[in-house]
Structure 1
């Protein structure tokens with residue numbers, strides 16, 4: 001399990017109401033990444049990705065564009081120790 005990592009990401013810009021969370025969920029599942037995604041009250045989207053380092057890095061890079069209708073201004077990512085999440089969900 002040492003090849004697994006965790007990234008805690010906050011995405012700023014026009015990222016709510018543009019299918020950003022659903023696109024994040026679908027993309028993470030396609031790449032075999034576990035975690036969750038949710039909207040924040042300040043207009044940002046927060047996500048946690050856990051999985052193989054290369055797949056997690058791909059998800060962080062994917063967040064820089066996100067869903068087709070999104071207009072991403074910035075992506076802040078902090079890498080942490082994985083907590084053993086299983087599956088990927090949209091949180092409310």
Structure 2
């Protein structure tokens with residue numbers, strides 16, 4: 001695992017659950033940054049490198065998989081997971 005800009009380890013694949021996880025809470029800012037970058041039409045390479053800290057020139061497949069996993073979870077947070085944040 002590499003370190004994100006926030007010094008929290010970035011997994012190659014997000015641990016998936018039907019509820020909020022510790023990983024989600026630790027990477028909420030990462031998810032938000034990915035959603036913003038995606039909305040701004042940033043390239044996959046830019047998002048992998050600038051947000052996840054994965055050099056796509058050296059680790060193309062890993063960067064692509066990690067980005068897809070994190071974007072999928074970020075979208076889950078946007079549509080479903082946020083409810084748990086406000087239920088507390």
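One of 1, 2 was used to compute relative contact order in percent (Cα under 8 Å, 6 or more apart), and the answer was 34. Which one was it? Mind dumping the intermediate values first?
Numbers: 1: 45; 2: 34.
It was calculated from structure 2.
Using helix-only ellipticity at 222 nm (-39500 (n - 2.57) for each DSSP H run of 4 or more, over all residues; to 500) as the calculated read-out, with -15500 as its value, let me know the right label among 1, 2. Going label by label, the one that fits is 2.
With Rg and Dmax of the Cα atoms in Å, for residues 14-61 alone coming out at 12.0, 34, pick the structure among 1, 2 it was computed from. Mind showing how you got there, number by number?
Details: 1: 10.7, 30; 2: 12.0, 34.
The read-out was computed on structure 2.
Look at Rg/Rh (Cα atoms, Kirkwood Rh) for each of 1, 2: the largest one is in 2.
Can you say which of 1, 2 returns 3.1 when mean projected area of the Cα convex hull in nm², for residues 38-77 alone is computed?
Working: 1: 3.1; 2: 2.6.
So the calculation was done on 1.
Values quoted throughout were computed directly from the atomic coordinates according to the rules given, and no laboratory measurement underlies them. Please read these numbers as outputs of a predicted model, since none were measured by experiment.
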